[in-house]
Structure P
């Protein structure tokens, strides 16, 4: 007689936290004057002593990058301190020229906040832990040279681009919610002009920390970090696969290893990349070359006043004031071009029924 095991979701609860790195829309890099127009630039043509990490080069804070993070914080209802600080995140890798990354650790620019959105199960609310500024790393290009050797070339054009990292609390329990959260955050970033937020171009990079625990237990299980998810569909698929993989391993009595795993979209599975570090391994300490960043309250209120209508508020207006269905409102708001056409058509002729215009768009 065969025994069928209960589904993973009935035996274990998945605990998921999402980290999203966003390249911010600025003309110059985070701590130097080099151009951020690097997508089509020749390798290593957008560099200077600062972003190459040469001795004696001193960083200068990009005000516009800080403004984008503050605008994001206002949009998600985060708290902004009067003073924030920069820290060095120390590790060695070929794409990190200084041997450390300038980031923020215990005093981020924004703390707390939340984002609400719709899923197939209804309205979800994801609590956000922090949003902070840091600099991007260089890009590694893995090739095979004419002699057949595998080589890695480094393009430092990306080094020093302004990044915002947004980290959720570990309150997500399935892949669909993670995907919907990432989609909604992208709409917010686009609406406030903080980023192009294109996953396929690397301007928005989603990483998921996934662990399982037996249903009813409070303590977290060992987490794995999943990277290389280059579409929202991949986010949902990768998390679903990782939940199943960990569930099978736990059922077999295997130990879950704290590691970083990549997502292979063509094969539909995750694969091991390297062991995963804890924050202590990075030996954070205050950045001595940058002063603390003081956030003027008048500047923050100016940013708040200039914030445009956010996606959730626009969907609400479309349904309550214009009589659109929740589905039609969501479809329109998800596409900036469709939103502009819809709004422009109604502005040109307010007598037109909004439902007809929505169907036409």
Structure Q
């Protein structure tokens, strides 16, 4: 699972990348992007670690790719090809006025900047649709194919949606249609989180609504004062940081919440494994079955899957131990059809 981070020049991308990954980019991202990994900040992992005092505590993590500055290219920028291979996008938008910081568009207008980015995605998708439409038409002239005729009709319909400024995500596709075009990796069909670099406490609902109307898909906007977040991250004394956050009325740094928003927007969730050796959060897609969760741990566990012992995080924390959960009748054995829920604690039973 990999998320691409994009935005105009001086929007705050490098700052956010550094805050998320702990790696400070030395310069602008190369054409191929700058890779990194961020941990999903999850207080449940902390609570489980307190309960078990394990040798290791491991958070869920997600790959991140910092891409070059967005510019107006009418869908022809080289980085757009890299974006097709990503699972989701994080768009960093500047919303703070500062005459000392250059803005490539000459003024601060977050919705305009976001629309420029979306326009690039729309242009790129339209170019792909037109190219595929031409190829399918030529193939159908040589030989008839019911499957290709369906695809051509769908491609034509999507082209009209994109031409009028709508994204593929908002085209109302049914599952069978999505399967037909799944190999295209449309840019405007990817989940998108808009990270609005704005003063602490700013309301970004207008940006979210504006993007939803323009894009028509899965949009989430999050306010993040990156200057303030940098100051918080620089505090090495936990007591000092806690006092500062309380003084500002901040429950937790915005970057910590952002990691969960990004994770959730990509359709991901966590389950946990626990023990004295290790407490760990594992990543699976929402709707995954118990064997699929077992595969996240090790492929051999999926192959030899027999049962999964399942406890709920809330029950374990409330009752204080696995024995107490079992005695209360709140632990159960689940088979291959069990759909794992957010925060499940799993112990996989598998054949050797």
Structure R
């Protein structure tokens, strides 16, 4: 089934409250919703929410290159994922956000055409329960403790705490949050590259007694070559995020013993195809993985859940971002149960569509 055409829709989604990390404050998320059509009129959906502070992309940069990228794969089979990736990469280096939207749409189209859910198309099966965490934004200590308490009251059993602006304050944050939520709640942390190497080591040693699952992105990615120093000194497992974009990044992380875990994001990796290659590296080297994202809609986080059912090494799910939005423009997609278990739709493909009224409010680009 050959790719025939594309439509792009640009939108902003307002957040219920500001999302704060050591990288900055986010009040709304920018989105490109991308629709691919086959010659037979079937379609698939993809999406990206460019994170300029991580990917170096914006909606404007995505749109500037989008037509060259989509034109390069017109007439190609939607099942030829490796060829699609090669064509996209031949047009321009990087630009993982917009490439990921194209890649995801093609996978949706392909799996719908085969009349099977995406996880089956990827060789997976439903054999485990998966649960999301919920994130405590970086803020004043008392506000973070209050937010943690509220999250636990909503039934979440796992919280992810944003840190990274000050190691000494971070120690106190974790101490008080652990005291507040008790010993039965799992805590994982994310410094978003905020600590120096020495600060990371000292902070991780001092918060270890508060039973931390793992730490994401402890130091600036410019110092990725020194991640092994942090890993070797830390009593808490280290998960790479912003230091892991490509398959070669994954190989380097393994070869240099830089981390204990990988964090996969569709928009960071450039799509499903590259993500599956990184998963293979992780499996061969016994590296557990988390699937997360930026602040995309349920489209991408449903893809995350499909991926989660393809590998026993995908053990952790950071899939709370769709809950941050004031509105949900998606029909179908992952369902959040009362205990925050993530349930996939039974439909073919990703299992999503977009509300027509919402699309009418978007800027449409053909």
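Values in this text are rule-based calculations from the coordinates and carry no lab data. What you are looking at is a predicted structure, and each value in this text was computed from that prediction instead of being measured. Cβ atoms are built from the backbone, for glycine too; each structure is taken alone.
A value of 55, 50, 24 was derived for Cα extents along the principal axes in Å, for residues 225-336 alone; which structure in P, Q, R was it taken from?
Of the structures listed, the value fits P.
Starting from the value 67, 60, 33: which structure in P, Q, R was Cα extents along the principal axes in Å calculated from?
Traced to structure Q.
When distance in nm of label points 7 Å out along Cα→Cβ at positions 49 and 105 is calculated for each of the structures P, Q, R, which structure yields the highest value?
Q
Of the structures P, Q, R, report the one carrying the highest value of distance in nm of label points 7 Å out along Cα→Cβ at positions 81 and 265.
Ranking P, Q, R on distance in nm of label points 7 Å out along Cα→Cβ at positions 81 and 265, first place is P.
Where does the value 3.2 come from, among P, Q, R, when distance in nm of label points 7 Å out along Cα→Cβ at positions 121 and 289 is the thing being computed?
Of the structures listed, the value fits Q.
Have a look at P, Q, R and say which one yields 2.6 for distance in nm of label points 7 Å out along Cα→Cβ at positions 313 and 329, as calculated.
Q
Give the label, chosen from P, Q, R, of the structure having the highest value of distance in nm of label points 7 Å out along Cα→Cβ at positions 113 and 161.
R
Given structures P, Q, R, which gives the highest value for Rg/Rh (Cα atoms, Kirkwood Rh), for residues 169-232 alone?
Q
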